[in-house]
Structure 1
Amino acid sequence: MMEPRTSEEGTAVRKISQSEFGEVVKSETPVVVDFYADWCGPCRIVSPIIEALSKEYAGRVNFAKVDTDANQELAARYDIMSIPTVIIFRNGSVADRIVGAAPAQAYKQQIDAAVKTG
């Protein structure tokens, strides 16, 4: 099970790479993965929303982010054609996805649905 980690910035959103991705998303706890790139303007809008949600759902949902530039094979595997793309995983499988920047409430609805189905 993925332990929530706090990085040097005080975030509960764990930056992961392809090498650890499979282990992270196989968690029995739902995992929200933000696929982003540093140069992406809308990704910068979504990042603080995901950060806030990671604190709100602490202990119930794990949060991670994947830099699509550094992990292009992962982006291709999950058909990431536009960023930001947020994918919610349950037991290693895609439960839901949101493409593009969305308000916090949209993410909360999808996360709540994933938590309830578990």
Structure 2
Amino acid sequence: MEILKSDPTTHEIVACVYCSNGEKDSQGDFLEDRNVLEAAEKSFLENPVFNIDHDSGQQLEGLEILESYISDTPEKIGAKVIPENCWIIKISIPPAIYSDLEKGNGISLAGDAQFEEE
């Protein structure tokens, strides 16, 4: 999850969870089907779990999802232009956790992904 914009006053962030534009992610995987991304978003929103830097033993409590959507057109968020078909999420974060973000810790969405070999 890439943080695109943050507000230290309200302790809110806007982040790009994933883009289904065919570009490879940090693990070398890619997704081209928007329907798959929409299904992943729906599944996560039914039972949202956050943790610190992909560490499932450090589950975070008190985060609130304010907005979640798949972009229909390119849009500028913060200093970056996000292409269409990207999952964008806005989260309110408790002050103590927000201060950890400012120190360099990351927030991850907990979940599993399945992929098909080409």
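The table for this structure:
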| item | result |
| --- | --- |
| Structure responsible for 42, 33, 25, with Cα extents along the principal axes in Å calculated and labels 1, 2 on offer | 2 |
| Which of 1, 2 leads on distance in nm of label points 7 Å out along Cα→Cβ at positions 12 and 68, largest value | 1 |
| Test item: distance in nm of label points 7 Å out along Cα→Cβ at positions 28 and 60 calculated as 1.8, pick one of 1, 2 | 1 |
| At a computed 1.00 (FRET efficiency 1/(1 + (r/R0)^6) of positions 36 and 52 (r between Cβ atoms, R0 = 30 Å, to 0.05)), which of 1, 2 | 1 |
| Ranking 1, 2 by Kirkwood radius over Cα pairs in Å, for residues 20-75 alone, the structure that comes out highest | 2 |
| Origin of the derived value -5500 (helix-only ellipticity at 222 nm (-39500 (n - 2.57) for each DSSP H run of 4 or more, over all residues; to 500); candidates 1, 2) | 2 |
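Computed from the coordinates by the stated procedures, all read-outs in this text should not be read as laboratory data. What you are looking at is a predicted structure, and each value in this text was computed from that prediction instead of being measured. Cβ atoms are built from the backbone, for glycine too; each structure is taken alone.
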